[in-house]
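Read through the structures below before going on.
Rule-based calculations on the coordinates, nothing more; no lab input. Since the model is a prediction, treat every value here as computed from it, not as a measurement. Cβ atoms are built from the backbone, for glycine too; each structure is taken alone.
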Structure 1
């Protein structure tokens, strides 16, 4: 395997259909390093979610991030994956009690999947779909059909070492030929988990679409990166107010905050807290943590 931690876009030159392929390896291993998994099924769900976040982030045309967040009533409470426009990813899972192996619907129970687009400039946009299907890919396909009116298919797979995905989507605003879409969908649907996790993009695309004219664009690298910072934690602490912060410091010498995405630890003693209260942080400055 030579291609890893990269996204490739492709286009059917004679059809109003585009596609994307992604494989995560080092970035996947780093993203899950600070997460606790009840079983391999939960681990694979996070891998699929991160893969989906990268694929979906490549469908937006501005600087910002795509956040995929599923919340449910089951033992698997939350699943979060984020990818920025420059393919920096991070994710987390939260569970309670005993969690048996099953589909995402079985593990999460009743709930919803929210897709949030957060542009660097402008207001965020959010779309929501119910957790009514067994697989994350199916939920996302339903979202695009309902919210964007775009025919979309996704194939998402993950294991201990790798996560990979494939997306095909009709181009917005272009005349669609039903037979063309059905042919490409049928060909893409023959892809297997083994192929997506192990074949490089060119070989896989040739196996699937060798009778189509497909233009493949240059690869885009994907990296694990967390946007947590002491400055952002300071914002959160000052929002609690003096009374609550002083109450916490009566019980302990310092206030400790851990990032749930990357495990980075931040500590604030009495002098730090007093300085925050006297000089509240402003702006959104912060540094990203890369591993």
Structure 2
């Protein structure tokens, strides 16, 4: 379904983006790092079409609201319009409707288009995090397989079939594809992997493997060395995360438990004495605390290692 959509939109906008490949170089790299089976021009065609549809929907909704609720009245004197514009005051609702429609539809178009442009970058960042977390265990697996006498290509093929290693397995599938389907040798496949992976750690590992293979070294020893290195680095990251989590916990207690509790008591006492309004209290209880808590949950979730 998605492929049919992108193919359909490509027929309309594909030529436009085809001629501007250099302008979207970073987007092309992000799509490649995400292992998305779609060209940048086809993806952008779908993005442009979706942005146009969303802006039209926003335009229709706005005009329906204007039809049922009415166009907001805007006084020319409040906007410091010249006196001579008063004779055109009868046309102000039309002008407001047109200008509002242009602003709303244009804003929706720009926001949707920008979100879709940022989407591959965000996904690439998420893939990088997943790869970095699982790579030490994947290399440990490769070290054990290599110690059992498994050939490098068979080793990478076995890892590619093991879904427990998440995005690392996905990267290995593309390495195996380069070797078995595209006909590249192991060195070229590892170089391609180093150039396309979003993870700098995996890139460093692949480049080191290329050096070992081309110099006639043993991959088994290299795997063991890298396993020890990445395990130590992973433990260090876990330790840093726990320290950060402790700091965030103290911040949360101060900002969203002790602080609001103090404000609630103080505002309640002041309202009883008749010197304060309860508006801020309602805002604190029903908006600030829930929104702040959700923001903390999202922040901690984005920082928490998955492995």
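In this comparison of 1, 2, the computed figure 1.2 for distance in nm of label points 7 Å out along Cα→Cβ at positions 156 and 172 is attributed to 2. Tell me which structure, out of 1, 2, gives 38, 20, 18 once semi-axes √(5λ) of the Cα gyration tensor in Å is calculated. For semi-axes √(5λ) of the Cα gyration tensor in Å, the value 38, 20, 18 is produced by structure 1.
As an exercise: helix-only ellipticity at 222 nm (-39500 (n - 2.57) for each DSSP H run of 4 or more, over all residues; to 500), calculated from one structure in 1, 2, equals -9000. Which structure is it? The value was obtained from structure 1. Determine which structure produced the value 3.5 for distance in nm of label points 7 Å out along Cα→Cβ at positions 36 and 220, calculated from the coordinates; the candidates are 1, 2. Clearly, the read-out refers to 1. Given a value of 2, 11, 15, 13, 10, 8, 8, 8, 10, 10, 4, 1, 0 for P(r) over Cα pairs in 5 Å bins from 0, in percent, for residues 4-99 alone, calculated from one of 1, 2, which structure does it belong to? Structure of origin is 2.
One of 1, 2 was used to calculate relative contact order in percent (Cα under 8 Å, 6 or more apart), giving 22; which? Here the read-out was taken from 1. Given that distance in nm of label points 7 Å out along Cα→Cβ at positions 116 and 268, derived from a single structure, equals 5.1, which label among 1, 2 identifies that structure? Answer for the origin of the read-out: 2.
Which of 1, 2 yields 50 for percent of Cα pairs over 17 Å apart, for residues 148-235 alone, as computed? Working shown, then result.
Details: 1: 63; 2: 50.
So the calculation was done on 2.
With respect to FRET efficiency 1/(1 + (r/R0)^6) of positions 124 and 204 (r between Cβ atoms, R0 = 30 Å, to 0.05), the largest value across structures 1, 2 is given by 2. When FRET efficiency 1/(1 + (r/R0)^6) of positions 60 and 196 (r between Cβ atoms, R0 = 41 Å, to 0.05) is calculated for each of structures 1, 2, structure 1 comes out greatest.
Between 1, 2, which one scores greatest on distance in nm of label points 7 Å out along Cα→Cβ at positions 140 and 228? Mind dumping the intermediate values first?
Working: 1: 2.5; 2: 1.5.
Max of distance in nm of label points 7 Å out along Cα→Cβ at positions 140 and 228: 1.
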